[in-house]
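*Asks:* Next up: the structures, one after another.
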Structure P
Amino acid sequence: MKLLVTGGAGFIGSCFVRHILNKYNDYKVINLDALTYAGNIENLDDVKDNSNYKFVHGNICDKKLVRELINGEKVDAVINFAAESHVDRSITGPEIFIETNVQGTLNLLQASKEANIERFLQVSTDEVYGTLGKDGYFYETTPLAPNSPYSASKASADLLVRAYYETYKMPVLNTRCSNNYGPYQYPEKLIPFFISQLLKGEKVPVYGDGLNVRDWLYVYDHCSAIDTVLHKGKVGEIYNIGGHNEKTNMEITKIILEAMGKDESSIRFVEDRLGHDRRYAIDNHKIQTELGWEPSLTFEEGIKLTIDWYLNNQEWIKSIEAKKAGLK
């Protein structure tokens, strides 16, 4: 197969590109990425010379480029990771989230429809479901109730994907995952950000009371799940992907502190995020029973690998921070 992976220089996208190239010797991957602040081509230094890999610097909002790639490269499948994804940034500047996450997805869908591609897989998030109380889980049938501009833009994209299936019978698939963690994550997200702060001798900022709950999924387990859905998923279906690892933000913080030889004096509590969802929890039953997928790592195994990776790749963090400083 020939895959167009959009947003393939980002955190999850780069891990997926690596996963595919390592697993399938006869697959070709075209990575389309705009290299915005969170996209880092260095994430894929280890595969850049692979003859089955091609990088294209461009934006999914560029209709002409998207059409040329999908048609000219004779792409079999599109896997859309490309998105603005940081909730805090969506609160202060929502416009780019609509442009990239909604209009960009529409461009990809339209070009894919015109080219009659075999599969279109939209990578989404459990945040489209809104928030849960102390009990219950998100199911594929849970009504969409996004609470931030980010999650609203992703829900909008999901609905467009659904519409292209219902209206045009396009072979679409939709995945919605819980919080990812692992190597190569841009250090604005909780785990790499806290590690980088502690490495600099600074305190870590915890929102509110620190008791917001997320289900944590190791990034390469997420990649294997997307691979499974791409090859085995039923067209038109949604598949939730979770890690069965519900942790409060405070629990995650304490794990990082302990791993780095710090105590709770390194915590500073800050005003809670606007519209901060209290709890997310994914029900994995559908993808497990219908497609036979389940996470390969326990949280304890995954978080150790993750923390060790950041501690052993401090130059990567410094490089990201230097680029960030240059953007200001």
Structure Q
Amino acid sequence: MASWIIGFVLLLLKMAVVLGVLLLLAAYLVWAERKLLARFQVRYGPNRAGKFGLLQPIADGIKMITKEDLMPDGADRFIFLLAPAVVAFTALLMFAVVPFGEEITLFGQNVPMVISDLNVGLLFIIALSSLGVYGVALGGWASNSKYSLLGGIRGAAQMISYELSLGLSLIPIVMIAGSLSLVDIVKAQQNVWFIFVQPVSFVIFLISAMAESKRIPFDIPEAENELGAGYHMEYSGMRFGLFFIGEYVHMQVLGALTAVFFLGGWQGPFLPAPVWLLIKIVMVALVMIWIRGTLPRLRYDQLMAIGWKVLVPAALINIVITGAVILII
């Protein structure tokens, strides 16, 4: 009985630590993005709230919490209120299967450095990614606004299209690792990272993941020069903040998954395992920020053509070649 209670307390502790780190990192990724984009464009960026503007995320959080929460006339109240929570919740829940290191000993028990090591962890990630589509589509539909509806429809089409290439890009990784568990996939990279074994899968995954996160150059659902602000245009206050949190947590999710599937996960010399994973997450996030500051937005037809005519065929060909090489070896 005592061991069960200790195990439950340790689970709650792991969840609290992961949630706290994710939300703190999401806040300061916003600061880092504003600073980097400002430097790219020869501006200063946030520099008023605290030294180097480091207190700006706290000021933004207070503003979001205290801002009036508005609802447009004719909106579907229940779905309008639920949609932002769906986006943020699904992004946060993906970290339940992301491993942060190997086992450590606490209170006389071996504690795995993962909230839940599912033997179908990859399927769990893809399922949650699919659920995130509902938050975008329903948020746009429930707002009773033509601009929001167009953004929601665009977002649903884009996310469904790129989910296919994202899932197909990971099949060669599963074939090589022989498991759907994220812990086993990381352990399979002890000798060589999969980015060197599967560079085509890495490129397809990274492009598809950026399209899934709806970031420039794939921010078609919220194209401000066409749709105002897209699917979340009618949201204000903390509900808009939840959409915002979902986007930046999603960046961390994509960084963590890129690290787990292609960059050896927590593995690295000298530093503790969670630190290595955190470094890799931040590196991927900074690359995404760099791309945002470099490339223009794609047209909608270009976006869909890249997904269906380039990435999906390339992923299928890569699966066939990988299977043939495995059979030969």
Structure R
Amino acid sequence: MRAWTVDRPGPVGTGSLRSHDRPDPVPGPGELAVRVLACGVCRTDLHVVEGDLPVRRSGVVPGHEVVGEVTALGAGAAGFAPGDRVGIAWLRHTCGTCRYCLRGAENLCPSSQYTGWDADGGYAQATTVPADFAYRLPVGYDDAELAPLLCAGIIGYRALARTDLPPGGRLGIYGFGGSAHLTAQVALAQGARVHVLTRGAQAQQLARDLGAASVGGAYDEPPEKLDAAILFAPVGDLVPVAMRALDRGGVLAVAGIHLSDVPRLVYADELFYEKQLRSVTSNTRADGRAFLDLAGRVRLQVTTVPYPLSRADVALADLAAGRFAGAAVLVP
């Protein structure tokens, strides 16, 4: 099969991501072998390729928004059959026995492992996944539309939950890529007023098309104080900007796995009046199932830009440069 690997992390476009011929993967005990039908291109992939995240497996195949068809089952795998369409997301393994797992916070498990970082992912024609971490997918979407739901959608869903946005509340979204454009639709469906602060004319127009109450530049002030905000852009300089935009008791959730350094916060301006700053770490399988169930009930408009698998490096470079709105998807 054909697959892309991260042989030596570095800036995208410098050979850090290379294409190879590799043997088809064989499912281990409890695993499914999956033929990849589509794989979303996530900013986390960029962090793996460029070395913002430390190397966990040399020569790893990135990609963790995978839609595929089950082709074989490893010993003891259950719940799926050959021919089933499944989703593979970022979270791949947890211990199930630590105090975090036992209290329903498996996203904080110290032994957690991740698709496309600890194990080979979907920038390939085939991959594997533990059956216990595979998802059943909602109907009414094609393969390319489903792929971004498996990380961009799930993480955005958890980030929105972390904000404690009140019913009918005012939500600010900083950055408007693959995850944000899905999260905005979930918030709008729940009755929120959404204000989008982002760079790029294409992203701004997409926000308007989806029903944002206002759209401005990333460092602009929204037209009203916010009950909650989500920072999707990996830019630490935006943290104090978003904190100042919050109303009393407001919450800012930082959705990314990587963030540049946050400047000094001024207590009186940016933290007083019980404002809160929260991070978001991965997701639980319960988050994933809840979001995919919601996507089956509320038809989301998934804006995708298709790339052939042979141009995965170009897709990542375009993501880094902000050359498209929505989510890039590799189609083998």
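Each value in this text was obtained by applying a stated rule to the coordinates, not by laboratory testing. Just so you know, these numbers come straight off a predicted model, no measurement behind them. Cβ atoms are built from the backbone, for glycine too; each structure is taken alone.
*Asks:* A value of -12500 was derived for helix-only ellipticity at 222 nm (-39500 (n - 2.57) for each DSSP H run of 4 or more, over all residues; to 500); which structure in P, Q, R was it taken from?
*Replies:* Attributed to the structure labelled P.
*Asks:* Out of P, Q, R, choose the structure whose coordinates give distance in nm of label points 7 Å out along Cα→Cβ at positions 204 and 244 equal to 3.7 when calculated.
*Replies:* Working through the options, I get structure Q.
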